Structure P
Amino acid sequence: MASNDPRRLSYLSSLATQKPTSVPIAPGQVINVGNYVVRAKIGTPGQLMFMVLDTSNDAAWIPCSGCAGCSSTMFDTNTSSTFASLDCSASECTQVNGASCPTVGSGSCSFNRSYGAASSFSATLSHDTLGLGNDAIPNYAFGCINAVSGGSIPPQGLLGLGRGSLSLLSQTGSLYSGVFSYCLPSFKNYYFSGSLKLGPLGQPKSIRTTPLLVNPHRPSLYYVNLTGVSVGRVSVPISQELLAFDPSTGAGTIIDSGTVITRFVQPVYTAIRDEFMKQLKGPFSSLGAFDTCFAATNEEVAPIITLHFTGLDLKLPAENSLIHSSSGSLACLAMAAAPNNVNSVLNVIANFQQQNLRILFDTANSRLGIARELCN
């Protein structure tokens with residue numbers, strides 16, 4: 001019995017010295033996009049790609065060699081010894097929405113996807129080794145993009161961190177146990193100083209949390225229960241039905257890394273904006289998407305905005321609630337109303353409001369955590 005101890009101790013030591021998986025994050029301006037990107041590698045040997053971090057998409061997409069309409073940075077499938085396209089008989093093909101397969105015989109698993117307002121792409125479901133931090137994830141299924149239409153497709157691909165099938169969490173259940181967190185640096189930063197931490201190891205020990213809610217009709221999205229908003233010391237009068245989670249309509253509030261500016265349904269935004277203007281006084285002007293702009297010299301007296309979730313209050317620092325004109329002379333409330341259409345039932349807490357915070361997504365325990373962390 002004692003002779004087995006050295007091997008046992010060696011195993012325990014390996015567990016004790018395991019390091020958390022951390023992947024660098026930078027604002028997308030390093031490749032001229034508006035979202036945040038992670039440093040990832042694809043293939044064997046690994047080819048470096050700056051992929052957009054998106055918590056509301058599932059599948060990863062990567063522009064592949066020969067792609068029509070793609071940017072100059074593409075994944076060269078011919079030089080990867082571990083690349084393979086998947087045919088329609090692969091189990092992953094059944095998990096792709098809109099997969100196109102021949103009615104007779106076999107063929108590659110192809111699909112089309114729209115992205116943004118007026119962009120789309122066609123891709124072939126494939127797999128290869130995905131490198132994140134020090135981890136190499138073999139046989140990772142992703143869309144190998146072969147044609148692009150429109151200009152808003154992420155130029156070096158997208159890493160889906162949603163909750164649905166083919167997402168990073170779904171494909172690495174045993175490795176990361178359904179847990180990840182990120183810290184997004186200031187959007188004005190040019191460096192990979194933020195981090196995506198994968199798995200339970202290295203996550204904050206003490207962090208305030210709120211329950212994650214599941215919408216069976218929109219299973220990829222991370223819903224939370226927003227109960228109210230305060231401007232300064234005033235609780236903004238908002239009808240609870242405008243904030244309530246309703247899986248049948250999709251109404252409620254989500255946390256999203258891919259949207260830039262927090263959007264509220266029109267009556268909620270109007271109530272927040274009016275209280276903000278009432279406390280700050282004016283004069284006010286509009287600038288682009290923002291309708292509450294004022295002289296930046298008044299920024300110091302702008303009221304603090306607090307988002308109230310079940311069990312968690314998030315007090316937004318000025319960096320996360322005010323955005324400045326390029327000249328710096330104007331500061332604007334960095335929020336807006338959701339587009340006025342039939343789907344405008346969703347409140348979205350976007351990445352501008354998440355700067356320099358550690359956002360923990362713990363799907364194993366159905367909770368979302370937020371803690372202050374400077375990662376500039």
Structure Q
Amino acid sequence: MGGFPLRILVVGAGIAGLAVARALRRVGLRPDVTERLPASALVDTGLYLPGNAARALRGLDLDGPVRPLGQVIRRQCFLDAAGDPLCEVDLGSLWADVGECRALPWSELHRVLLTGAGGEVRHCVEVREVELLPAAVGITFADGATAEYDLVIGADGPRSAVRALAALGGAPRPAGHVVYRGVVRGGPPVDEWTALLGQQAGFLVVPLGAGRLYCYADEVGTVAPADPVARLTELFGAYAGPVPEVLDALEQVHVGVTEEVELGRWSRGRVLLVGDAAHATAPTLSQGTAMALEDAVVLAESLTTTDTVEEALVAYESRRRPRTQWVRDRTRDRNRTRDVPPALRDPFLRRRGAEIFGAHYGLLVKPV
């Protein structure tokens with residue numbers, strides 16, 4: 001894209017926003033990055049990155065800084081609530097030509113992206129108005145300051161302010177699950193991604209390296225409990241495997257409800273949505289971060305291989321929408337297994353679980 005350097009604003013300094021900033025800087029663009037929250041408000045938890053996330057990190061030239069972090073995950077082990085095996089997915093075979101699967105603290109990946117993005121992130125900055133101009137976007141910030149940009153990118157999550165202000169969509173809709181997240185230090189020895197499936201609930205433990213475990217649990221519902229630790233004990237206290245020791249070691253639990261964002265379009269004028277602002281789904285397939293990283297790579301490529309911003313946004317969405325729709329559809333498929341009674345589900349998973357769960361990533365093994 002010729003002419004003067006584009007004036008770009010990225011709204012949101014989470015994984016999606018920083019990945020976009022990194023991708024843009026690699027092609028010679030210098031975006032402004034703002035974040036509504038203070039830096040101290042970012043909540044740390046764990047992340048599991050499938051192989052396509054590793055490929056996207058290579059596309060951002062950040063695979064080197066990430067490689068020493070966390071722990072490589074080679075298998076997904078599914079158990080029933082009594083701790084008996086259901087099936088296993090060999091991740092080395094599934095993602096053989098793509099990249100290693102890795103689990104690490106969210107803060108560590110965020111720090112790598114923050115360093116890679118370069119430039120300053122302006123925290124405690126909120127966008128109040130978005131005005132679509134003929135060949136630009138007018139922005140009014142909460143402090144009354146105004147600015148014009150050639151492109152505004154909303155990377156501000158499933159409850160995106162940019163999405164609402166640009167009339168691209170309203171609030172997300174509930175996806176139907178309450179989720180619990182925490183990091184345990186000094187818990188039981190767990191070497192692989194290990195999920196225990198019960199009746200309309202599941203408990204996942206993933207090693208993060210250095211004696212840390214990421215705990216993720218969910219249940220069917222739309223209202224978060226007032227006491228998440230007590231609710232976890234109530235739900236999973238009778239589970240076997242590593243669950244009792246993990247529950248004993250849990251000190252802090254972050255609880256929330258899953259949300260979906262499904263839009264007719266991701267851009268209007270020169271305003272574009274990326275990451276969860278455009279296509280949030282329940283985290284069942286652990287693809288939220290991977291999709292955001294892929295978004296960043298494709299957006300930078302689109303801006304450098306087209307003649308106008310408008311053409312770039314069309315090219316970007318045409319490449320990204322089929323993959324994000326695949327993730328949404330496969331997420332809903334897997335979530336429907338929660339509604340099947342264990343007496344019917346578990347024998348089926350013992351016969352075909354590895355095949356079915358592996359197939360959920362079929363399209364994502366292919367290049368972006």
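Bear in mind that the values in this text are calculations on the coordinates, not laboratory data. The shown structure was predicted, so the numbers you read here are calculated from the model rather than taken from an experiment. Cβ atoms are built from the backbone, for glycine too; each structure is taken alone.
Quick check: 0.70 is what I get for FRET efficiency 1/(1 + (r/R0)^6) of positions 145 and 353 (r between Cβ atoms, R0 = 35 Å, to 0.05), calculated from one of P, Q. Which structure matches?
This figure was derived from P.
Here helix-only ellipticity at 222 nm (-39500 (n - 2.57) for each DSSP H run of 4 or more, over all residues; to 500) has been calculated and equals -10500, so which of P, Q was it run on?
Source structure for this number: Q.
Quick check for you: by Kirkwood radius over Cα pairs in Å, which of P, Q is greatest?
P
Suppose relative contact order in percent (Cα under 8 Å, 6 or more apart) works out to 22; of P, Q, which structure was it derived from?
Only one of P, Q returns 22 for relative contact order in percent (Cα under 8 Å, 6 or more apart), namely Q.
Comparing structures P, Q by FRET efficiency 1/(1 + (r/R0)^6) of positions 113 and 129 (r between Cβ atoms, R0 = 30 Å, to 0.05), which one has the largest value?
Top value of FRET efficiency 1/(1 + (r/R0)^6) of positions 113 and 129 (r between Cβ atoms, R0 = 30 Å, to 0.05), among P, Q, belongs to structure P.
Thinking of P, Q, which structure, once Cα Rg over 2.2 N^0.38 Å, for residues 81-168 alone is computed, gives back 1.73?
Value 1.73 for Cα Rg over 2.2 N^0.38 Å, for residues 81-168 alone corresponds to Q out of P, Q.
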